[in-house]
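Scrolling down, you'll hit the structures one after another.
Values in this text are rule-based calculations from the coordinates and carry no lab data. The structure presented is a predicted model; accordingly, all values stated were derived computationally and were not measured. Cβ atoms are built from the backbone, for glycine too; each structure is taken alone.
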Structure I
Amino acid sequence: MPTLSEHVNVYTTAIAVLEQKGFSIWYDRENDTFCAQRDGWDFWADNPISLLGLAAIFEYKNPSEYTNRWWETEGSIRYPNVPETAPEYTPAYRLR
């Protein structure tokens, strides 16, 4: 059992976090898409949790102006080469 996972019961929390971060949020029924914008930077996603992830990338990158592929960030793990084995760790729910 994970500490938190992507599920519809987390959608309202994701929307609330986006609102508290200053994003305007709406649902585009025609495109079946959740949308958010702040200061003209707009994002579309399949669900509010993914939308929050896009907002997190935006806040992490903190772009001062739009450039092509502004979101790209290098890391040690690249998709699709994600490890299939979890590292050794103690889940938070077992630390109680």
Structure II
Amino acid sequence: MALNIKDRETEEAVRLLARRRGLSLTEAVRQAVRSELDKDELSEEEKARRVAEGRVRMAEFYRKYGIKPTEHSMTKPEMDDAIGYDENGFW
């Protein structure tokens, strides 16, 4: 079987994932697709429970460190910059 990816952004993302995790391209695609399929299989109740749990943990974190929550959601480039990623992975 073959899969021919003709989208540059997708190809670069697969190569980046493979490089960061030390995987073959096939294994990187397999793991990423499996992860997404597993998420789809969660019940709506489980998804809601996980979201609620995450909100509670974030509220505790904010209280612990005196952080005021913001309404701003970081963009992908902002997140990449904050954690030290560039187009080649880590700086």
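Things worth noting here:
- Taking distance in nm of label points 7 Å out along Cα→Cβ at positions 12 and 60 as the criterion, the largest value within structures I, II is that of II.
- Entry that produces -21500 once helix-only ellipticity at 222 nm (-39500 (n - 2.57) for each DSSP H run of 4 or more, over all residues; to 500) is calculated, selected from I, II: II
- Identity of the structure behind 2.9 (criterion: distance in nm of label points 7 Å out along Cα→Cβ at positions 44 and 76, calculated), options I, II: II
- Cα extents along the principal axes in Å derived as 42, 32, 25 - corresponding label from I, II: I
- Sorting I, II by distance in nm of label points 7 Å out along Cα→Cβ at positions 4 and 20 from high to low puts II first, with the largest value.
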